[in-house]
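See the structures that follow.
We did not get these values from a lab; they are worked out from the coordinates using the rules stated. Since this is a predicted model, take the numbers as computed values, not measurements. Cβ atoms are built from the backbone, for glycine too; each structure is taken alone.
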Structure P
Amino acid sequence: MLMLYGRRRLGKTFLLQRYFTAGAGGNEPEKPHCYFLAEQSTAATQRLTLARQLITALPAEGVAAEEIAISWNALLRYASQQAQTRKKGAGRFALILDEFPYLVAQTPELPSVLQAWWDRAGVHSPLFVVLCGSQLSAMAALGQESAPLFGRFNAGIFHIDPLHYEDVACFYQGSPNYGVKEKLLMYGVFGGTPRYHALVDPSRPPSEEIITLLMQPRAILENEVRFLLGSEQIRDPAPYNAILAAIAGGETRFNRIQQLIGVERGALSFSLRTLLELNWIRREFPFGEHSERRAIYRVADPFLTFWYRFVAPLASDLQFSDPATVYASHVAPRLADYMGWTVFEEICGQWLQRHARQRLGLTVRQMARYWSRDGRTEIDLVAELDHGTLLYGESKWHADSVMRLSDLSALQAKVASLPEARWRNKPSYILFTLGGFSPELVQLAADPAERLYLIKGVDMIGGNC
């Protein structure tokens, strides 16, 4: 039994279809399975639909769908019995229940029924049971220690995360319209959700596709955020919209968010906790600290950040103006600041996590941003290395200028002002930029004793993409 879950649009169903219908490598024969996509319908309708699909996949002479649809016990018993009758060596038969929380919503006792059947018959049958779903809290609860199915997922529990920015870049491989800057920009607009990037036509410039998918009337993704909120069973989206808009707009501290949206502390705490559980936002602490008073909030998905920062505030303008004109006047001039504000920092962190050991020979233990209590010192990236020293990073999005010795000196001055002496012991430095580096910096980095690493735009996209 396996659990597969993750936010909507991340490709869970695609992965299941790819594996069971085309094989893991795309060239293997189809694996025997019954795939059932649950809908928000009555329990009786759900069972009857599944029964018909089960009989098609595992036929039995003289058995009608209505007979085994009378209960979940009957359905599951039929699956295990019929799986046992298949030829020896035929492999496991897969029963895939997609959007499983829809089934539980109509039959709350289903996890207990499934657990009793599994312990009695399912685990002893040549079956591969897959429970899949997009409601994060409901799916995660299935694996908790107090849940009936705890300990039954002997094939694993897999949470699907958004794509790494380099994997997103592969959607635009070979397009003359998408260099390094444009590929990173599309990550900043659509995040790591593969479905959104699959909608992009890479033969057209980024600006045209952003307008087409997000800003023109009846755009494909026009109602996407409302759909995502609704899919998580959030009854009143108003406070969540307000919180996400505030954070995306730059208000990252609890008190400032509360003042801006005008809700009670308890209500804000509840909404923030819900958004954290959904992985829509994340809570950050400055490197080396864990005090709740120092915490700030960030929108976790660049797509949501872009939506609440640009699309939602321009909703009225887009109804009565040409979308291309609105984009040119209100979005395009602010994209560089948007990418440099948090997106490029996140991209640089992702690069370091993936490539530090292989490309730089460094092992990173932990990594975070740093900001001082008085707000005067901010460092884009601080990473603790395996031998206890620290790596300090600075990122600059602008592609039309190079980083110079003065940028390194400014970063070194920040490090010199840090409060703990051990943080200043043999520091290393890493600079990220799209625009490249001055000859003086390149010459300095060539000396290993300087412990300086330079990563430019073309280094940030893998050769395969």
Structure Q
Amino acid sequence: MTAQMLIDGEWTESSGGRTFETVDPATGEVLALVPEGTVADVEAAVAAAAKAFESSEWAGMMPAARARLLWRIADLIEEHAEELARLETRDQGQPFGISSAISVPNAVEHFRYYAGWATKLHGVTVPLSIPGVDYRSRREPLGVCGLITPWNFPLMIAAWKLAPALVTGNTVVLKPAEQTPLSTLRLAELCIEAGVPAGVINVVTGGPEVGQAIVRHPQVAKISFTGSTEVGREIGSVAGGRLARLSLELGGKAPSIIAPDADIDAILEGNIMGGLLNCGQVCAAYTRFYVDHRRADEFAEKLAAIASGMKLGNGLDLTTVLGPLVSQEQLDRVDRYVRAGVAEGATLLTGGARAGGDLERGFFYQPTVFAGVDDSMTIAREEIFGPVLSVIPYEDPAELSGRANDTEYGLGAVIWSRDIGTANRLAHEIKAGTVWINLPPFLDAAAPWGGMKASGVGREMGWEGILSYTDIKSIWTSLS
């Protein structure tokens, strides 16, 4: 199979004539040859998006028609749900149960949620302390938006960005991660089928050169990026230099704070799900487990027992619980962190190696649990993005919020407690964009999502998603 990019409503090859392979991480099989986009391709895509932004077909589209368009995209995603889920599983590796029950439905939800905002984007009138003046404000689209998505949930995160950008009247140049471009290209096909005008959505595939060209382009009014903090800092520096709007959803090192009164047996499942969903390739994965020192060993051993019994395998096998890591590069990265944990004195309870046997063709890594971890260890401080869980004992509950906050990250955190006062006090003290109480890391289109500190700038989803793709204009009118 040979894929193509979408520029100005046309499916095309790279102007440089080059391609790259995207592979099934469960088998190493090449799924498709994908165009390696160039700076010239980005220039063409931005020009098409800028032209479409000014067109009467797009700029003049009535709000109710825009709502119907987004609803139609949602319907088409739903109609092709199994196809998209299988494509996501083969290209990214996530088990079919995740792609079919989380990734695809969440994408549908986002288009329908934002379709509802199409007829509700409004300004305000405000009484001014200046006589003879009428004042009102209005929300207006920014223009061409550059959307750069990661490889862990490619379809879902593309929907997070695309739906609010479209409903507010922007046009986009979308770059999927080079490891997982296929579901995004299929989504673009469905958007064209739904009736999105030519040039409104452009997809340029490729590596860092493509992303850098989008970020630097003077006609790209806003950059929305989800990925590593390291790359986010680079993007922020470039975009800030030319004063482009910016949304960054970056890395995380979510603490799971288990209060002394928590029922350990009752919370094991939620912690395993929070830590190992998508093989730990989740920015909000629960990776630091703070447990009362009197029960830390018990918790770690029970966690390890569950993890060691989880079935690794091809995501298309419906009995699979954990799929592969996305690439050999990511597998090597995870293994380096595990080796560091052992070298620094953490106790390895289970896992700690690449899976063997029939799984050796793919990028499978055994779910890994460490006990006896302290806050200074590398595995407790740096984002691993893999199936590695660290149990950290504490003696004084008064230290919990300070220790949980002792990191550059602030994306998510979870608190487990049967005492509502304890849970809410800790929730107020934790420096994170989202705090869950007695829950796995759920997300919803209506709930703002993003990080504090080095975990990002701005928010996606909810009304904040509308704000991030619009500008506010004040209009003053003399009544004299």
Structure R
Amino acid sequence: MNTIIMARMLLPADYGVVAMAMLVVGLIQALMDFGATTALMRKAEVTPDEINSAWTLRIFQSVAVAILMILVAPFATGYFKEPRVEYVLWTLAACVALAGAGNIGVTLAQKQFNFALDFRLLVISKLLSVVATIGAGLYLRDYRALVIGIATGYISGFILSYAMHPYRPRWATNKISEIWAVTKWLMLAGVGGFVLRKGDELMAARIGTTTEFGLYNVGADLGQLPTAEVGPAMLRALLPVLTAIEGGTTAVNSAVLKTVSAVNTITLPIGFGFAAVAAPATALILGPAWTGAVQFVAIFAFAGAIQIIQGPFNTLLLMRGYTKIQNHAVWLEFLVFVVAAMALVPSFSLIGLVWARILGTVVNLIATIVAAHHYCELSLKRTFLTLLRPMTGAVLTYFTVLEVINYINGDFLKICLGIVSGAVIFITWSLASWLIIGKPDGLESTLLSYFDKLFNQKK
């Protein structure tokens, strides 16, 4: 939301400055992510000592990240060739240190399936961040408005975590070694995952000017926005749900595949459909100053949809304790990304980076599915068939929307008719293919069952 509103007030170069600083923040956080929250989420029952030790470990992590941010600030300025990055990093270092001491009770609420609290906290902190950004933008009209908005999000999240949950953590260190034993491979996987998600941006920030990187960064944000908002929200409850299932391997795997079907039936057509309307959407949402971002919006819309696919499989491996395997898959993806980038960037420049990232993502997805089959007994055939229908429907949606908007004038009308035509095609395909293959358990059966109950209640 910030991006959409502020793009009308600020120039691509302003976004470039803040995005460069956020790359440094993300990389250091990945390097220092000890997985404290994940350690609590993967266990069915946790003790107060474990909870408090996880909170203490998170404080250690955030303070270490803040110190490193201050230390590397001068070097980041040299790498990006942008002196303003240093001052942004100083401000964000203080915010990160504060956020690490936030109430771990929010994690406990998720374990108890109280996702409403987490939702309220995220919504309120985001709204406060948006308001602060807009207010500062109207007054300052430069990159500092974005920094103020980000800082407001950190600070409000810290305050709200204690205001909205009664748990009060205490300093404890006696379980830190146990947490580390479980999560050390997750830290390495997290570093690899960040480099993969943001490695293209690290390169793009060095290759292009501040303006070019601003176009690239905002194009990435806007392109992935639809799936990034929907996908993680749908997957947030999967880990605690899987840990609560008592039916053994068959029941857990069935729940994973049902989640794969439901999530991708939603996110794949959204991502592919948004790629088809990238040009009118960019013009309408961001304005004429951002026409150079259209190609990035389109390709990142594909990338965002593909990245969501592997979420349930990663959750299954995490729940079973195969974090080392996840780490290997992530670094395999990194290797593919580097090789592909070396081959594509000389010819395609920044666009080549995105395609290299997509290739790496596909390799990671295949490796993760094979690992889930080998270690968790997840059927390859059922997995393939579960993914085939939504992927085929998404491709049909993409080409249908492209064809429809070619005959329409006006950006707003193109988007509206593109959404309608895409929805009609995908829903028709999904229902028809679902009937043909024998009405398997999935999103279609869940929705029909819901509407059937609703209809019978009204009777």
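log10 I(q)/I(0) by the Debye sum over Cα atoms at q = 0.14, 0.17, 0.26 Å⁻¹, for residues 109-156 alone was computed and gave -0.40, -0.51, -0.82; which structure, P, Q, R, did it come from?
On the way: P: -0.33, -0.49, -1.11; Q: -0.64, -0.79, -1.07; R: -0.40, -0.51, -0.82.
The correct label is R.
One of P, Q, R was used to compute distance in nm of label points 7 Å out along Cα→Cβ at positions 141 and 221, and the result was 2.0. Which label is that? Working shown, then result.
Details: P: 3.1; Q: 0.9; R: 2.0.
The read-out was computed on structure R.
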